[in-house]
1. Please compute distance in nm of label points 7 Å out along Cα→Cβ at positions 221 and 309 for structures 1, 2 and give me the label with the greatest value.
2. Name the one structure among 1, 2 that log10 I(q)/I(0) by the Debye sum over Cα atoms at q = 0.06, 0.07, 0.08, 0.15 Å⁻¹ of -0.24, -0.32, -0.40, -1.19 was derived from.
3. In terms of FRET efficiency 1/(1 + (r/R0)^6) of positions 53 and 277 (r between Cβ atoms, R0 = 25 Å, to 0.05), which of structures 1, 2 is highest?
4. Using helix-only ellipticity at 222 nm (-39500 (n - 2.57) for each DSSP H run of 4 or more, over all residues; to 500) as the calculated read-out, with -7000 as its value, let me know the right label among 1, 2.
5. For structures 1, 2, calculate relative contact order in percent (Cα under 8 Å, 6 or more apart) and state which one comes out highest.
6. When distance in nm of label points 7 Å out along Cα→Cβ at positions 77 and 117 is calculated, the result is 2.4; to which of the structures 1, 2 does this value belong?
Structure 1
Amino acid sequence: MRAAVYTGNSKLDVRDVPVPEIGPNEVLVEVACCAICGTDVHAVMYDVAPPGTVLGHEYSGKVVKVGSDITGWQVGDRVVGGGGNPPPGKGKGWDLDPRYNYRLHGFDPDRMRAYAEYVIMEEWEPIPIPDGVSYESAALCEPAAVAVHAVRLSQLRLGDTVTVIGAGPIGLFTIQAARAAGATSILVSEPSATRRAAAEALDADIVIDPTQEDPVKAAEDMTGGAGVHVVFDCAGIKGTLDQAANMVRPRGQVVLIAVPWEPLPLEPADWMARHINIQTIFGHEPADWHTVLKLMQTRKILVEPMLRESDFVPLEDIQSAFESLYTPGDQLQLVVRP
């Protein structure tokens, strides 16, 4: 089978590798779609992924082989690449290690993931794709689950005002999750015209270009000077976290969703007297995946405004696709079709 193997020095090599052999409690999944995640881009860009790694954790596919002890899956089942309830001692590193460090522990060189034609999963790992949800939409269940997780952990209440900084994939999902949770006014700050258009298509109330307008003033204007209740920082670049802290109202909340890989400047003297709460979130829980699929099935989370035909790339073009994402531009979401 073909797989994109990370070889170090920010290079991915698409090569032939053996189709992995499944154990008695594993299933073999033929990958239909694997979305390119920003954390994978940063792992390659900053050369932190171990050489020999096959990345790709946002995927959907079809079960093509089941282990001898498998009872819950059949050949032909459509599945999402995650979301299952882990048994004791299994699961995500951040749930198992109290000193988990994503930079140091986030990439497993011994696990072949889904920038490949086939991937192995343990029986408990995948969840079924419901009727009415396409492979393309299901492949984005994982980033949507991050957004749902962030909204659930926030202080957002019915009728609250919200700012979303950054309208990349997770920002666009956060708009929809916040709306589903009861936000009545949503401001989006995004420099890319293409991403701003997607935010407008997803019913954001006010969408601004932060290179042309002051986001803090926009938040004040939307709320009569009070500031918004909750800000979700989905950009995590220089200045955005401090900007978020400046636009939230007294005792409001800033939620950092993005994974910043470089130091972020803060000037707390400007906003600390407002007693704001800064909340970090990371990853998701199994319930978030199920919520996302239900919201997709009922059309409360839409993927179509985020995907154009040009956003689908063959596995052989994965290196150029990654490089195009090193500097955020007009891309919405790139998806590999192995």
Structure 2
Amino acid sequence: MKKTALLIILALTLILANGCAKQEADYPNKPIELVSAYNPGGPSDRVARIFADYASNYFKQPVTVVNKPGGSGTTGTMYVVQAKPDGYTLLMHVIGAATANPALMKNLPYKYNDLVPIVRTNVNPVVFIVPSDSKWKTLKELVEDLKKEPSKYSYSCGGIGGVSTFGVAQLMDSAGIDPRKPKMVIYQSGLEAATAVAGGHVSFAAQNASDVIGLVKGGKLRALAVTTPERIDDLPDVPTTKEAGFEKVTMVGWNGIFGPKSVPEQVIKKWDEMVTKAFNDNEFVKKLREAGFVPAYMPQKDFTKFIEDEYNLLLKYAEQLGIRQ
């Protein structure tokens, strides 16, 4: 009797295992939710929709962007943290919710590693900017004056934390300057922070390229350097931070696709294949660039290390600046 029961249990286990394996192999066989933790129309939402459109055609299944704004990305992030790890609820994550918020807030309901990085999709370069009539023509000139009298100068940020705060902190760190000495002036958005520089209300800033390109091209701002390894198409005459003599200054905004813990390897593999194929499609890359995003594929293993390293770096800067709460 016991032997029969054991055989039945073993048979059922094998059936269930084969069923799960078949489901993973058939993935996706139903619609997928790609969550954006921010409002419709913002950068995270826009890039999510570009990839969702391509993924829908690639997978032959609807990939729908679902907006879950609230708590500076916390609501949408927790929605995916708590989702079933079957690959049908994924997140288009962003530096703010992924690593900056966990570095800034001790009591956040999730940790930076509570989700599985699947693939990085793109970056948003950070641009160091000064007013168009500034005496500083290069990043090196700006840093030389900051070294002499750091408390004499101020910089703007689009909120506490994020690339505008941490980009400046990284520059200060690389130059051996106390990051607390220059005055941080907080604005509601990156565009407001960039406009404050253009108006001469602050000395300089480090802002996402998407917030400053129009002002630079319009003659309102001077761009001193971009943080990407290569110059960007929209500002071809602006040197990289490496070219400007600050190769350790590499802070960028980014997006990437994440899933709940224990998401199947097959899901990771298929999304990686989809993104790789998209980046070999000239029309897709053109569409992504025209929306203001720089393609920046990074596979899961490298992306996981990138996230860990970035979190530890931002945690260090948050503590140095005294903004960890």
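Where a number appears in this text, it was derived from the coordinates with a stated rule and is not lab data. Because the structure is a prediction, the values reported are computed rather than measured. Cβ atoms are built from the backbone, for glycine too; each structure is taken alone.
1. 1
2. Answer by label: 2.
3. Comparing 1, 2 by FRET efficiency 1/(1 + (r/R0)^6) of positions 53 and 277 (r between Cβ atoms, R0 = 25 Å, to 0.05), the maximum is at 2.
4. The read-out comes from structure 1.
5. Values: 1: 19; 2: 25.
Checked 1, 2; max of relative contact order in percent (Cα under 8 Å, 6 or more apart) sits with 2.
6. Here the read-out was taken from 1.
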